Structure I
Amino acid sequence: MQTILGANGQIAVELARELQRRYTSGLRLVSRTPRKVHGTDSLVSANLLDARQTAEAVKGSSIVYFTAGLPPDTELWETQFPVMLRNALDACRAAGAKFAYFDNTYMYPQDHRPQTEETSFAPVGRKGRVRAAMASMVLEEMARGEIPVLIGRAPEFYGPGKTQSFTNALVIERLQAGLKPRVPVRDDTRRTLIWTPDASRALAALGNAPDAFGQTWHLPCCDDRPTYREFVAMASEVFGRDPSYTVIGKWTLAAAGIFSSQVREIRELLPRYTQDNLFDSTKFKRRFPKFEVTTYREGLKQIRRQWSGDQMASPESLSH
């Protein structure tokens, strides 16, 4: 039995698809209100803030994937994320289950230096400190050696479905809506983005590779690192939209934060948009040389196809 904790997000849904497609038909999906991805999925309703419920949800699992997410609310992150992770680790230790932790890059320095698995943590802001503490908790469990543990770390997402990221919200979704894209801070710095289905497929591959445990892995991204200027031009071409866009400066975003709690929550990430973001996934590609990474153009085409299909199937489009 392979179990996904935090099973309703885009990463978890794609992970469930890949696990069922390639590795196992025994899937357990855990969240407060889990939903089946396949007819054979086992659903468990559990609050990961509750240690007993988490332990019951994990019992009998061979591998547990921690993909739980929270809204971008700093206080929620500080009060809930560490508790959820601790409960999950304790439950896996009690069950003798392997643990695969899906991580992000909030704890890395927000500068132009290439990011590898050896990059030291230097978090900027409160959310960055939460993620650094959580990653350190997992590394301590890894060093303890009582259960096999691995970390799969991803940079910023872009992708289909309900993928949540700056790039989806400011570029892709605005193009879909016929609006001018917005670019945070600068349009000439190089970005490393990961296609969400690739992140999920890679996490599944790691979880089912015995030699991957006891290590941190950067999940695979394209070696191309387009600037936002290049990415918007590519996306506009794929979507058949005007390639014009607006760059939103730091001071504009800071002023918007006075009125918007959502903008305030993302301001600590802005330094990463002033410089190149160079996330290196060479280690994964060497271990899994046959893993096919989705190109940016192909990813955007898949979003366009999904979007066109949704339009064709919507009651509004069918009524015209």
Structure II
Amino acid sequence: MVSSATRPRPDTYPEYRRGVLLGATAYGLWGLFPLFWTLLSASGALETLAHRMVWSLAVVLLVLWWTGRFGSVRAVLASRRRLGLLAVAAVLISFNWGAYIWGVTNGRVVETALGYFTGPLVSVLMGVLLLGERLRVGQWLAVGLGAIAVGVLAVGYGQVPWVALVLAFSFSTYGLVKKLAGVPAVESVGIEAGFTLVPALAYIAFLEATGSGSFVSLGVGHTLLLVAGGLVSTLPLLAFGGAAVRIPLSMIGLLQYLAPVLQFAFGVLVFHELMPPERWLGFAIVWLGLVILTVDGMRASRTPRALEAPAPT
């Protein structure tokens, strides 16, 4: 349910429905990623990541040209602060993409889903540690449950679920940096990909020169899949950008769980990853924390601003 403060007017319902459809498309595509990246397991995580960076830039440049938005890119490039923040974002998303591809191609799809389930809890925690925000009781309870879940899952996996933690912390920090930069999605991704272009091309060239690359050695089909990684990476981003300007953040927050739900389902039902009782318990605790966090956020969004107590100075 959308709060009265954010409920769309009757004349905006078509745009609202379009926004929900775009948001569901974005998160649905992200949820389908395991099915695509496993097709590239023969290339290895690092080579796949390098090609993803190169071909994502190609697709974004095409979109920028088609929409005539190169002028806004130049404006960003003229700002040292924004450029520095996007350089940090490029490093963070490289870690995130690399960890995700490694997890998917090494039989840890369920753990990648855990990373994106715990992402919202990490974002709340970072608000306290980095931005000095004060948490409500429900938020503290959700974060505490997340910490307990990590401990339970560490027992279930026999080690700390590092793939999930890298995904959660890198993406949450990435979101924070992007928020501070304040650059539109397509322009931001284009600049981030530009930062990674040289090392990505250098790594691909090294692999091909030493005969260990897979771009042309595994057939035309594999080559096309590597190139398609750029389109696969960019399409959900464009859909998300369209959703973000049409629907409230509360709806975005609900839709974001679609991706890890699909990833979890694929990990269990398609890739048949083991789920012993300890893992089910850990996931159940995470899901409980997310329910509490979502309900708390919806309650807060319905609180009239006039009734909210101002923060003490």
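Data for the structure
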{"quantity": "Which of I, II yields 4.8 [distance in nm of label points 7 Å out along Cα→Cβ at positions 72 and 272, calculated]", "calculated": "II"}
{"quantity": "Distance in nm of label points 7 Å out along Cα→Cβ at positions 16 and 216 from the coordinates reads 5.5; which among I, II", "calculated": "II"}
{"quantity": "Given 3.9 for distance in nm of label points 7 Å out along Cα→Cβ at positions 48 and 248, calculated: source structure among I, II", "calculated": "II"}
{"quantity": "Structure from which -26000 was derived, helix-only ellipticity at 222 nm (-39500 (n - 2.57) for each DSSP H run of 4 or more, over all residues; to 500), options I, II", "calculated": "II"}
{"quantity": "Comparison of I, II by mean count of other Cβ atoms within 10 Å over residues 120-127 - largest value held by", "calculated": "II"}
{"quantity": "Top of I, II by mean projected area of the Cα convex hull in nm², largest first", "calculated": "II"}
{"quantity": "Relative contact order in percent (Cα under 8 Å, 6 or more apart) from the coordinates reads 40; which among I, II", "calculated": "II"}
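FYI, it's all coordinate maths here, none of it is from the lab. From a predicted model like this one, the values you see are computed outputs, not experimental measurements. Cβ atoms are built from the backbone, for glycine too; each structure is taken alone.
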